[in-house]
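Below, each structure is written out as structure tokens.
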Structure I
Amino acid sequence: MTRVRDPIKQRACAAAWREKHREEERQRGKQYRETHRPHLREYMRTWRTKNPDKVRTMSAKSNAKRKEYSKDYYIENRERIRVRTKQRYDANREQILAADKAKWKERHEIIARHKAEAGCQFCNEKNPVCLDFHHIIRGMREFYISRAHSTSINRLEREMKKCIVVCANCHRKIHSGLIDPNGIFRPSHEGS
């Protein structure tokens, strides 16, 4: 008579064995990496220099996989993540608000400095309070600069390069069609 194995018991036994030996495997791997670290570093460095195209495609694939995994993880654990985030915010409210305020202030100063240095492209206005950013090509706009308080500084500077600085009056004239963004004044509407 043959003995029938229960798959649930088999899985439980395998999980128990893995749990029992997990720390041992972890220690063995750590010890291997410690003893072979210089060799592994050198090997990876030379491999990267010999295969730059593979490095690029591998990093692109891993970034795509990481994004997909993060999205799936968030969908599966949405409620738990929300609770954890709220607890963290409640516990560190003052520090989080202070950090956000400092970050906002830093971005605001960068934007104001850029506006003051550039000035209006059509008139002589230099006061940053009166100046706006106008995206030359609307399709290239990733976000509104005025709402970029949590954006990285590099991303903010890239977006500012896509814009011209104009005063509020000239900006309204651009959108009404009285000024061409390349600097040519169009004749105003008749009767106005």
Structure II
Amino acid sequence: MHGAGLDSSFDAAVFVGYHSCAGTEHGVLNHTLLGKEVQNLLLDGEPIGETRLNALVAGELGVPVAFVAGDDTVCREAERVLGADLPTFAVKDGLDMLVASCLHPEVTAAGIREGVAGGLRDLGSRRPHVVDGPLTYTFEWNSTTIASICEGIPGVTKPTPRTTSYTATTPSEAMPVIVTQLLLALQVGQQGIYS
């Protein structure tokens, strides 16, 4: 995941180059974890993108998110789930999944640099993003085959032909199961055996 190497010794997490979750209108490269196999990932019934997923992992370690940069839709997503006061910087305005109106690279670099600096200066107002468990993560797959294969993972259930669910007490408990499902989904996707 994006937070590899993160531990409780960090004062803050900074997310740069992020995108909005799957299905976000006008979201540039909107997807969640895998662009083809995953239709959606839900946390307790609500769509969750990589921004919140990684913020939960950081939050469990006591690390707050200090800044998020990406397209305008991920900035709004981050502010909605992590707090309206979260410093963000939109480097582009999404027109569609593959079309955006981008800022000049020098403007982008300056905006990110200033945003990170401001977010770190104001770190005292940021709190780690923590949600009390249990936490139920539900994948909506594009294939019944993926769901059927993932159902073989201990603790994973298949509530519908194209969904799998896993309930954990913490994000760190869920992440190995999430990653295992993603790896299996990639294998199915590479074989082209969708049903």
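Quick note: the coordinates plus some simple rules give every number you see, no bench work behind them. Here the structure is a predicted model, which is why all the values come from computation and not from measurement. Cβ atoms are built from the backbone, for glycine too; each structure is taken alone.
Determine which structure produced the value 1.8 for distance in nm of label points 7 Å out along Cα→Cβ at positions 36 and 156, calculated from the coordinates; the candidates are I, II.
II
Tell me which of I, II gives -11000 when you compute helix-only ellipticity at 222 nm (-39500 (n - 2.57) for each DSSP H run of 4 or more, over all residues; to 500).
II
As an exercise: P(r) over Cα pairs in 5 Å bins from 0, in percent, calculated from one structure in I, II, equals 1, 8, 16, 18, 18, 16, 12, 7, 3, 1, 0. Which structure is it?
Answer by label: II.
Please compute mean count of other Cβ atoms within 10 Å over residues 132-139 for structures I, II and give me the label with the greatest value.
II
Using relative contact order in percent (Cα under 8 Å, 6 or more apart) as the calculated read-out, with 14 as its value, let me know the right label among I, II.
Source structure: I.
For FRET efficiency 1/(1 + (r/R0)^6) of positions 28 and 172 (r between Cβ atoms, R0 = 25 Å, to 0.05), which of the structures I, II scores highest?
II
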